[in-house]
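What follows is calculated from the coordinates using simple rules that are stated; it is not laboratory data. The structure presented is a predicted model; accordingly, all values stated were derived computationally and were not measured. Cβ atoms are built from the backbone, for glycine too; each structure is taken alone.
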Structure 1
Amino acid sequence: MVQNTADTVSAPQRRTGRAVHYNLSYIVQGEEYGTDGAIVLLHDIPSGAFAWESILPQLVGLKRAIYAIDMLGYGLSDHPWPADTSVWGEADVLSFLINQLNLTNIVLVGHGLGGGVAQILATRLIRQRVAALALLDTVCYLHAFAPNWPLSEMTKRQEFDAPQHTELEAMLHDLREALPAATQNAESFAQVIDQYVQPWGSELGKEVLLQHIRLLLPNYVNSVSSDLKALAKPTLILWGEQDQQNPVMYAQRLHREMAGSQLVIVPNAGHLVLFDTPNAVADALVKFVQGL
């Protein structure tokens, strides 16, 4: 890995890459460290790369380039509709971007839905480019979504004609009501909830969010989670102890089936572990990467 001898690391910057025929936006920090050994961060539904912003400063000491990517249909990346934004569709598009950036020996980190995408990238699409994997409160096995998060009545939301029967304002209200259930600090979360809600505040936003939800397919997730035991690469499994959306029993199963994996259960954290306990997440990631 190319090392930087400077005392300071460049501030996080926004970049845009082209993948297939989409524009993907990402935050890069420490670009001067080169592309070998990069850390790639993938967010959960319904957030974006912004969810990692409180973690980024704490990863500076690792002296690696860090890429926090807005997946397709999220953040500042293109919001195509219709499009395949399932975990497989997301992984396919990201594989083009990662190849374009020529990232190698990647430490691939995925939270929630991003964890499902990371599993596909690590086991199938860019296996040779991935050196290690970190899964945070990830979707896995047949657990592709929680029944009442990030919207209520998720099974009904998956129906093909759900957008026609969903008023935009009602959906936004539902998001604001449902999202705090994933954190252990709802009062503080109220101060940042707009970041999670505002991207969907248009008719196109409604269509894209419900498209994301419609494509949360259990068999897609299960098809790779069951293969993780053959990955044979260093893996960190980190979970909020109070996660009600992806219960901790899934962390325990992943750890049990992946020989040599590390399991970290974070107290006082729900599913939105990046918000609830960013310091604990950063500390665990730093320790994991330093031990590679």
Structure 2
Amino acid sequence: MPNTSRPRRSVLYMPGSTPRALEKGRTLACDALIMDLEDAVAPDAKKEARDHIAAAISKGGYGKREVVVRVNAIDSTWGYKDIIIAATSGADAILLPKVESANAVRQLEKVMEEAGAPEEMGIWCMIETPRGVLRAELIASASPRVSCLVMGTSDLAKDLHAHHTRDRVPMMLSLGHCVLVARAYGLSILDGVHLDLQDDEGFAQSCQQGKDFGFDGKTLIHPKTIAKANEIYGPSSEEVEWSKRIIKAFEAAQAKGEGVAVVDGKLVENLHMAEASRLVKIAAQIEILDEDLNT
């Protein structure tokens, strides 16, 4: 089963047609890399990009960070071959664009398995159309391999005839619905990209809003945004310390046969214990990623 509890604070798209970018990705502090064969690659460069990505993953050097390949749609000129190559490339997951049905997921899964994809290889699904949002629950439950939903807010805004506003009010229904679906099915979910690279304040606001919504992290289009995404989406040292205190107090209460504990005058129950444990686990994994990058 794919791992849905890994840190995914910062997930950077990288054009598969640019070997220099794929090389640079080995040095970046993002939690995951999406090596792109779709939107970031011109039609006449698709095959070459496929070869670049396969070679880069085979060479390795990405440490413990997740490596994901975004393929072209399965019914496109390039999609089937993309999936065949990606399935045994050593990537952690395949990201399918513009998913609008459970059948699309099952088609991808069938091709992956015929190609020999390992059992632990995940499927990530882009939700970037109105139909995809409306069918998110069917998509999320289509296969045990599905581990992450990825919002494609640029395409979604276009299809909705909506505007990109700083408060993202036009997107709230879609974002909230997809977070709800992800949590209902135990999946990770990533917020869409922030398009204005000069708007640092707006980017930070978007990250904070996404975290408040419940997103696990943000998809990015430039390395300069990694640090801020990591800062906002990662648990703070204060949160981690508080979580450890909750765990210690709750375990002590359980040892005495009690179902609740009190920490600084606040009642702590099983639900608080679960969230505290999740945060501590994420923090530990982030520490491993940081150590891995610095070795």
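Here log10 I(q)/I(0) by the Debye sum over Cα atoms at q = 0.10, 0.17, 0.18, 0.23 Å⁻¹, for residues 134-245 alone was derived from just one of the structures 1, 2, and that gives -0.36, -0.93, -1.01, -1.31; the source is 1. Here percent of Cα pairs over 36 Å apart is compared for structures 1, 2. The highest value is that of 2.
Upon calculation of mean count of other Cβ atoms within 10 Å over residues 94-101 from the atomic coordinates, which of the structures 1, 2 produces 23.6? Of the options listed, only 2 reproduces it. Here helix-only ellipticity at 222 nm (-39500 (n - 2.57) for each DSSP H run of 4 or more, over all residues; to 500) was derived from just one of the structures 1, 2, and that gives -9000; the source is 1. Upon calculation of mean count of other Cβ atoms within 10 Å over residues 14-21 from the atomic coordinates, which of the structures 1, 2 produces 13.5? Considering all the candidates, the number was obtained from 1.
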